[in-house]
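K.L.:
There are structures below to look over.
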Structure 1
Amino acid sequence: MNSVAVIIMNRDRPELTDAVYQQVSKMGAGLDCQIFVVEAGSRPEGQSKYKTHSFRDPKYRGRYYAFNKGLEFANQARPHWDYYWFVCNDIIFPEDEDTLRLLWEAMQSDPRMAAIGPGEPEADDYEGCHPKPGRDWHKASTIHGLAMLMRGEAYREVGYCSPKFHYSQGAGTELSYKLYRANWFMAYSDIATVYHAPGGSTYGKVVKISRHEYNRRARNFASHYLRKHYGDNWDEVFTAELPADVEINTFPIQKKVWEKRLSRNWKDFHPWFWRTGSAVKQAVRRIAGQGAR
């Protein structure tokens, strides 16, 4: 029986994590599964009731740091898992769909499939993730990290997403390049799907900055990191490792997005200054209004 370490990470969003756990705990028919719910520095009141492990993370170093800690905990329990399933907490799976089993079955069709993610029908910002009718799965240059199933053999040879990426953008791109360079490949399922949970965003909640500022930092980090480690033409370097049957090459698309600089939103910094300024402005308006009468 194949073994699967299911790693779910939480940071102060227990309502999301508990809901995902309840869905995932019913999946994996015929597989030897163990779920690890990892608290990435959550406050006591923000922890999932299904917590299995935790670590201190005052500044919150992101989901890839948390998943790497989860790998440590899982490998302490069992050094060699056949598969690892990395599950974010801000997602919803279709009711009565055994997503894990469907992903696992797809991986049995080709021993060089390193990782597969469920398709995301409603995504408007990630190329190549939409299910393709008539097929079980399709190769992809990169896949999102929402619920990626990874083969243990590929993980032990190449590794997982770098914990240096404290933002979500770029880590999976580097991992994809490393896997393709080692003659593995990545895929999306065309029959297993996932959706973002309404209100599941961490912007302004777990991460005390706006979505705009988060994306600005993420783009800057991804662009700088990939240029530093792989050169100004990193997208061409990565593309050279892709086989011909990858239908959509996301590397140049991602590079274009990440190199488009976003302006800084100054209200994300020293918010007390802006609140105070607004209060003073309102007071002046009230005084002016009283004088006019």
Structure 2
Amino acid sequence: MKRALANVVAVAILLPLFVACDQQQQGGETLFRGTARIACDREIVALIGPQIEWFRSHHEQATIELDTLSAAEAMQRLLAGTVRAAFIARDYLPQEDSLLRAYSIEPHKRLPIATDALVFAVPRSLQLDTVDEAVLRNTIEGKTTSLSSYRWAIPYPSSSVTANLASFVSGIRLRGISTPVGEDVFRLLAERRADIGIVLLSQFNRWKDSLQLRALRIVVRDTATGDRIAIAPHPATIVKERYPFRVPIYGYLLETARNFPFGVVSSIAHEPQPQRAMLEAGVVPAYARFQLVEQE
């Protein structure tokens, strides 16, 4: 069903449970031994879930219950204190920031996990491969452009995909097919019910070959030369901060102690195996070092 997408994501917060943020480290646990319920943004569960399994397999006394939720629900659980950590592919929303300030709550300790990106995916059969950044933004904001006639698919506002998109424009007034999650966008593209779908790069890289998709290149103005250049979503353009629609993935922590949840999140952020998995997924690990080689 087609409908206009709102710019503001309504997030219900359970305020009385904020005191859970002051919980002390639970007795007997260490960085690698303990029990924790952790929330994961469902847009990145295919990226994070295997790393949780990797952690479990290397630490016999690690018990982790992973709740797969929308980004809005995952943040709500964290703010309510019903999970001890959350992996979410976005920053705080403005209303969450305001809530923390209003109740004098310190922002959660968080570790950057990787940098993903928004991708504008299209079937390879579509005669469209490059779009101007300004035209793209105008289209998303509801203005009539050359892209307005295409059929768009986008996740619900509770998704981290749409929340990040909202941070890049003055308002999402794009009329398109709204779906619960990014994975459903691929179904609409495969069924040819949509021409352009907005997803994460980590998702796109899993589906692009089997569904014969390509990512639109974004034409931007080079700040150094003033030239207009087309930028594809890729780890190299993310590292160099040339691709404009970059998405942060964070591991948020309920408690400030260096306890078991900290051990889980820190391991996924820093250990070589998870970092390689992020790179293989086509995103940029937060703590990896890169040496970019320019092609001649």
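What follows draws every value from the coordinates through simple rules; no lab data is involved. What you are looking at is a predicted structure, and each value in this text was computed from that prediction instead of being measured. Cβ atoms are built from the backbone, for glycine too; each structure is taken alone.
K.L.:
When relative contact order in percent (Cα under 8 Å, 6 or more apart) is calculated, the result is 28; to which of the structures 1, 2 does this value belong?
P.N.:
Answer for the origin of the read-out: 2.
K.L.:
For mean count of other Cβ atoms within 10 Å over residues 143-150, which structure out of 1, 2 has the highest calculated value?
P.N.:
When mean count of other Cβ atoms within 10 Å over residues 143-150 is calculated for 1, 2, structure 1 comes out on top.
K.L.:
Determine which structure produced the value 21.3, 83 for Rg and Dmax of the Cα atoms in Å, calculated from the coordinates; the candidates are 1, 2. Let's see the in-between values first.
P.N.:
Working: 1: 21.3, 83; 2: 19.7, 61.
The structure behind it is 1.
K.L.:
Computing helix-only ellipticity at 222 nm (-39500 (n - 2.57) for each DSSP H run of 4 or more, over all residues; to 500) gives -11500 for which of 1, 2?
P.N.:
Computing helix-only ellipticity at 222 nm (-39500 (n - 2.57) for each DSSP H run of 4 or more, over all residues; to 500) on every structure in 1, 2 gives -11500 only for 1.
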